[in-house]
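Below, each structure is written out as structure tokens.
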Structure I
Amino acid sequence: MPPLTLANVLPHLANYVTRLRPAQITDPNHPDYGALINPEYDLPDVHYTVEFLVSSAYLALADSTYEKHLAEATAAAASINRAQRESGLIDLLSVNYDSAPDASFAVQKLCTVVELARSFGVQGSAWSELLQMVETFIRRAVGGIVSGGFHTPNHRWVMVSALVQAKALYSDLDVEAAVEAYLAEGIDIDPEGAFIERSVSIYDAIVDRSLLFIAEHWKAPVALEAAIRNLTFDLHLLHADGTAETGLSRRQDHGTRDVPLGLASCYLLAYRLHSQLEFVEAAQFLWNQTEAQGTRYAGHLPWLTYALLRVGDPPATEGRIPENYAHHYPVNGLWRVRRGLLSATLFRDATRLLSFVYGAAELSSVRISFTYFGGLTGRFIGDSLTVDQEGATLRSEGRRNPRRPGYELPLGRPVPPDRWEETLHERALRRLPPLTSILRVIETHDCHGHGFDLHFTTLDGLHGVAAQIAFDFAPGGVWETAETRLQPSADQVIFLKQNWATMRYGNDVIYLAPGAYAHGMWQMREAEPAPNHVRVLLTFRTPVNHLIQLRAYRGLRP
């Protein structure tokens with residue numbers, strides 16, 4: 001793969017700017033002259049415009065032949081100045097108005113243009129006019145950011161980053177009180193290296209980048225320490241193809257499967273402050289997985305270009321990341337296993353109990369459900385996750401709803417309809433035993449491939465309750481048993497009644513055995529559906545004691 005260098009990234013950034021350019025309003029008489037129209041909204045968009053402005057400036061800094069486009073960047077800069085509200089803040093058209101966090105995202109990027117321009121010693125009227133426009137925007141925005149407030153945890157560090165970056169460029173700005181007020185809250189990172197939002201594919205990069213800027217421009221050593229810890233944690237959430245395990249995320253990347261290329265610039269910037277060659281390897285690895293994918297990851301190219309302009313080309317590496325480990329993260333309720341192509345995660349406090357990836361083959365989730373009073377009562381959720389030398393065990397107590405399993409009894413007095421809900425807690429219950437159960441997961445390697453034994457056992461509860469284990473596969477595979485071979489479509493449900501089956505994705509195969517069939521409910525009541533997946537069901541009636549072989553291999557056979 002091409003090495004991660006400025007020379008190799010720059011053509012991709014140039015293509016990105018070329019694709020953005022037609023969206024710029026070029027009529028000088030238009031009130032939004034210079035702004036870019038966001039095609040998603042068909043409206044002038046400050047964020048879209050800043051992206052174009054900053055990317056154009058980076059190109060001109062890296063290669064003077066691109067300076068001919070600085071006039072377009074200057075027109076864009078003039079438009080974002082006009083778009084500022086009286087407060088100096090800007091809008092995020094989809095949700096936030098008069099927004100300090102969104103102004104901070106813009107200031108973060110614009111400050112890098114001024115910083116690099118000074119470092120490179122740029123000259124000429126084109127640069128002078130652009131930088132003056134950018135300075136005007138930054139100064140006005142800072143006045144609003146210091147008292148503007150935020151919505152989400154990551155916003156705080158973007159805002160602090162923008163303030164300290166601006167202060168480093170314009171020393172007369174008064175930001176100290178606001179910066180120290182936010183830093184006094186402490187950085188929201190746990191002992192294992194995860195932030196509150198636990199968003200490896202989106203917000204971790206935003207927070208890490210912000211913390212690295214804070215560490216550079218302010219006396220805040222905890223910022224660098226937190227960024228290093230999170231970047232190390234995220235290394236162990238990557239699959240062999242560079243995509244990330246997002247089952248922990250509390251944001252919109254939850255359950256998605258993308259390469260977190262945004263982290264690559266953070267790894268490079270962190271390496272400059274904390275010489276850890278593993279971070280350079282990680283940046284190269286992420287670049288290797290995305291470089292050939294064209295426009296899909298283009299939005300990450302500006303920050304990657306900035307990092308290369310700032311730190312220079314990194315040392316040459318092969319782009320290797322940790323790929324042979326089993327780690328238990330008790331704070332986050334996670335057991336992660338990587339063995340080359342194999343990548344698996346066991347989750348506590350979730351209905352998605354297990355994810356299992358082997359190269360291109362993907363079992364997105366394993367879920368267990370019972371027709372036992374519905375809702376959380378009927379879903380296996382790991383209340384505890386214990387790990388030993390052989391494997392891990394999830395235990396579900398079946399007590400997530402304090403009034404189930406059970407039945408309400410009469411109060412023996414009038415109950416007005418409008419007080420029905422508030423009187424529920426006054427009612428006595430006829431209680432039934434909770435469905436306590438365990439899922440024991442043991443790593444193994446045998447004639448069927450590399451993977452796990454899954455031993456599901458019920459320990460308590462009524463007999464005869466319908467149960468299922470759902471294996472939710474990514475679409476696109478070929479399903480095969482001793483008797484059948486087919487290409488299932490998304491949203492299809494398959495019962496594996498007995499024996500074995502495989503799901504093949506090209507050369508990569510997931511093996512499952514043995515099946516089980518005790519009922520034919522396609523969609524058990526209140527069991528979570530699996531939209532856009534192929535669901536394979538094993539069905540039971542309690543009590544259950546079933547051992548499942550889950551394996552994977554590459555090629556025609558193990």
Structure II
Amino acid sequence: MTAQNTETAAAATEAPAVDGASTAGAGEEFARLHPATLEVGPNVRDQVDTESPEFRALVDSIAVHGVLQAISAIRDGETVVVIDGQQRTLASIEARAETVPVVIRSVAGSAKAREIARLSQQVVANDRRIDLTDGQRAKAVTGMLELGVSVTKIAKTVQMDRDTVKTAAAAGRSQTALDALDNGQLDLEQAAIVATFEADGDHAAVSELLDGHRHHFRYTANRLLADRAERKERAEAAGPYAERGFTILDAEPREGSGYLRADDLVTAADDAEVTEAVIDANPAVWSVWLTKGEQITVTETGEVIEEEQVDWATEHDDEAKAEEGYHHANALTFTDVWTGEYFTADPVAAGTKPGPILAASFAEPAGDVDPDDAAAVAAAREQERLKAEAARKEAERASRRRTVELNKASTAATEVRTEWLARFLTRKTLPKGAGKWITDTLVDEPGLLTQNKAPQYLAQLLNVDVAAVTGPTAGYPGSEDRAAREAIAPLIDKASEARAQVLLLAQVLAAYEARMSGTGKDYWRRTGWGNQDNYLGFLDQHGHVLTPVEQAAAGTITPEQAHDWLTSGQEETTATE
């Protein structure tokens with residue numbers, strides 16, 4: 001409904017004034033009056049939408065708090081006419097307020113002069129109001145919580161939903177976050193995340209979040225949160241090592257750091273392998289770096305096996321027989337375990353020395369060798385071979401570190417990407433160009449929609465609950481996909497023609513996502529198959545800003561470039577760099 005400002009509220013002449021007027025100052029008086037006794041006079045705001053969310057919120061606020069800012073009015077004979085406060089007056093009537101505060105000013109001069117004054121005052125009164133900043137609002141919420149007010153009470157009092165109150169309370173504990181919120185650098189949810197890191201004293205994370213590209217904020221935050229969770233797990237796993245007297249490293253030592261790996265050393269006395277028994281005998285000179293990896297064990301016997309011993313073709317098929325010498329995938333247990341790698345900065349005190357490969361990497365080049373000296377030639381060749389072996393081992397370690405970092409980055413990127421997809425797919429109509437893209441994709445890959453548990457991914461993206469499969473079909477191949485399709489069917493039945501087209505787009509995108517992230521965290525290296533560039537290119541075109549690990553998956557940069565971005569903190573890695 002729209003209220004016209006020239007109307008006088010019904011029963012205005014019948015409702016009684018409450019509380020006699022008292023003098024407020026020269027030419028004005030203050031009174032508490034029933035809102036229906038006020039006449040809403042002409043106003044530059046010539047219409048009020050009484051059904052708008054803002055007006056309904058004002059009604060609710062007045063019902064709880066009353067009118068907090070006095071209404072400005074003039075007296076015209078026996079009538080009190082509102083000059084500033086039309087919305088407060090109308091909302092007070094709807095809220096059934098018994099009285100409202102009114103400052104009544106006397107008027108003088110000609111009718112024309114009074115009309116000019118009314119117009120100018122109404123414009124100034126509306127234009128010169130300065131709202132609270134988001135940061136100030138968040139700080140107020142934090143203050144109320146610290147005074148013991150419940151989240152529910154605050155939500156009702158300040159007319160926020162409970163989740164917003166909790167987010168504002170988190171943000172309000174950090175002035176750094178509030179400043180970034182007020183200058184437009186962060187939104188409220190992002191400010192709350194920054195505040196969480198600052199409260200934990202992680203100033204490096206705060207700097208990375210504030211200095212980074214805003215489009216990558218959520219990805220960076222997820223990666224940092226995962227890193228923090230991993231550090232906590234590592235600290236817990238390190239407990240037994242610390243109790244045994246080992247120094248716990250907070251980063252993996254690199255080549256040239258002064259630390260030497262036990263694997264690269266031999267015992268000084270007899271050139272033997274440095275075993276755990278040797279290390280345990282003198283823990284004070286050894287340090288431990290812990291890494292988490294997947295351990296595969298035979299469920300029945302507990303035997304630990306390597307990934308290469310698994311027949312992956314038997315996965316999800318209990319009836320299949322594993323190839324000779326391999327294990328059935330469904331007969332194995334996969335667990336994450338922390339393993340320690342030992343280093344020493346004092347090999348002499350540890351009773352060790354560099355092994356042949358490490359010693360060769362430290363040795364000076366052989367220089368010119370007499371070609372007629374067979375022994376010297378053989379020694380030089382062996383030195384070069386060992387140097388090459390040392391370089392190969394270091395390259396393997398660097399590759400392993402790169403894989404670990406990129407896998408972690410891909411996990412964080414997947415979380416952000418699927419959140420974006422879920423929001424994107426709530427739309428009612430296809431985005432521009434999507435129809436042709438769908439057609440091109442399905443002509444190129446007609447089997448795409450039936451692979452990699454795509455229906456289950458579609459249900460997740462559409463926020464559709466899928467009942468667990470029970471009964472005779474439980475565990476059969478395809479039963480969970482069938483359950484997902486059945487859960488989605490009512491959504492399709494209710495969809496309009498335009499929305500149904502969006503659901504088709506959702507099927508294609510879900511199938512691509514199932515192929516990409518559903519088959520492992522290492523999608524960043526699978527650029528030669530799967531049409532990931534087609535999928536990620538579509539997302540990029542329609543508003544999802546690709547992270548470097550996704551750019552690597554799309555083939556626009558190399559995995560090495562993506563890793564450089566992660567380790568250097570550079571935000572602007574591109575295909576041309």
Structure III
Amino acid sequence: SGFLFKSSRAERSPIEKKIRRKAVSPVENWSLPHLSLLADSPKGSAKVDEKEIKIKAKILVDKLGQFSVRGSVVGIKPGPAITLFEFKPAADVKISRITDLADDLSLALSSESVRIIAPIPGRDVVGIETSNPQRETVLLKDILMQEEFWAEEMKLPIALGRQADGEPKVVDLRKMPHMLVAGSTGSGKSVFVVGLLAGLLFRHSPRSLRLILVDPKQVDLAVFSHCPHLIMPPVRESQKAVGALKWAIREMDKRYRSMSKFGARGLESFNEIVNKLSAEEKLAHEKFNMELQGAARLDEYYYEAQPYIVIVVEEFGDLMAVDKANVESAVVRLAQMARACGIHLIIAMQSPRRDVVTGLIKTNIPGRVSFKVASKMDSRIILDESGAERLLTRGDMLYLAPGVAKPERHHGAFVSERELKELTDYWSSQGKPKYDSLALKILEGNVGSGFDFSQDQEGDGSDSEYDDRYDEILSYVATQKEISASLIQRKFRIGYPRAARLIEMLESEGVVGPVAGSKPRRVLVSPIK
């Protein structure tokens with residue numbers, strides 16, 4: 001979709017003017033916010049003291065020499081929070097000897113933190129990162145001003161911040177396609193997550209992006225509560241979060257059904273195809289969907305363009321503590337399959353423990369961001385190596401891109417509460433959220449047997465309008481010639497009362513025949529294609 005920028009006196013830089021020239025007419029009366037809502041970097045930001053840096057380089061070489069580690073500094077890259085010294089060791093020096101000297105170098109350089117990269121990937125030098133005496137604040141506007149953020153191929157741009165050398169960094173969540181974020185209190189994790197969302201709201205209207213926000217603390221994401229991009233109200237109870245994830249899985253399945261119907265391999269190609277449909281063709285598709293009943297409901301599909309969906313989960317550890325089996329199962333299924341249909345996960349936590357970031361979750365979520373964590377173990381769990389425990393606070397982070405062996409140091413962008421409020425007020429002034437009706441039913445507990453989707457759930461024995469696993473079981477039953485409650489019980493690992501209730505529901509829909517003594521029931525429908 002295009003971008004609409006309203007003219008403003010703040011529009012004074014060549015880049016802003018260039019971005020505005022890309023503007024097109026608004027779609028469905030949505031207009032995108034202008035970057036003037038964000039604060040400019042203050043003049044006279046912290047500057048590099050070249051003399052001081054050269055003194056540090058000499059101290060570094062001298063200190064290493066005291067431990068018989070000979071070599072020279074061949075490059076210096078100052079950044080907003082740290083300075084990277086590229087140290088080339090002599091040919092006979094073992095790299096492992098350098099990595100053990102981080103604390104000694106920190107003391108010698110009077111540095112709050114020293115992190116050693118041994119070696120810098122693809123180079124014959126060792127990276128030694130030291131904290132700067134004065135840190136430069138990286139503002140969100142600095143990153144959003146980059147042309148890369150507005151590039152057409154950048155579908156879901158994430159404003160990471162500035163790299164160790166000060167260069168702005170923007171990545172595409174669409175290509176990632178999911179992200180794990182970790183960081184202890186005061187590390188800058190929560191500011192990063194809200195900044196990430198703010199960047200997406202500058203780029204997308206509710207027509208092209210919808211959000212699901214899970215925020216058990218009811219603090220970090222509260223500012224987005226009235227944003228029209230929301231699919232459902234912010235989920236503030238850990239137990240209800242399972243329902244939100246279940247809704248996302250149902251949506252994913254429907255999107256794949258729709259893509260298959262139109263021969264599309266991804267969300268972008270699907271949207272291109274359906275946008276070319278004539279009014280008569282759309283009417284025919286609408287009529288087909290409205291006439292679906294019973295088992296044929298599994299044939300329901302979209303015939304209009306669909307937005308990206310980004311699911312942000314804060315305090316993921318709380319969710320895993322409440323219902324680990326179901327949360328992990330839902331997250332893994334989404335992470336494995338949701339990419340092609342435009343659904344993406346951002347999962348944040350304070351402490352990346354092994355029982356929270358399980359092997360299955362790590363395998364399926366390749367994008368990782370770690371702010372300062374409490375221990376080497378926490379760092380290894382999130383990044384597969386130590387180092388995050390040596391980071392600074394307030395925005396200092398390591399980013400591990402998918403398919404890359406070593407994480408890179410960045411400084412996250414800061415966005416103030418005032419800026420966030422102006423941004424969300426801008427959007428809420430254009431319209432209220434249009435919540436998905438099924439999502440609301442799931443959150444209110446009016447679908448299935450509440451929010452306990454565990455495999456051994458017996459249910460309360462009461463009738464229910466709809467069981468959350470009905471579609472899944474219906475799809476399986478349609479491939480069989482005969483079926484019984486005990487077979488469903490074994491196949492789907494549910495209690496017998498629930499399986500028997502599902503069989504009765506299938507009978508009432510005309511999917512299976514009546515009871516035939518002790519024999520299995522006959523299946524009356526053909527497999528659904």
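Each reported figure results from applying straightforward, stated rules to the coordinates on display, with no laboratory input. Here the structure is a predicted model, which means the values were calculated and not measured. Cβ atoms are built from the backbone, for glycine too; each structure is taken alone.
Summary of values
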{"item": "With percent of Cα pairs over 21 Å apart, for residues 147-346 alone derived as 71, matching label from I, II, III", "result": "II"}
{"item": "Highest-scoring label, criterion being distance in nm of label points 7 Å out along Cα→Cβ at positions 179 and 307, among I, II, III", "result": "II"}
{"item": "Distance in nm of label points 7 Å out along Cα→Cβ at positions 83 and 387 - structure with the largest value, from I, II, III", "result": "II"}
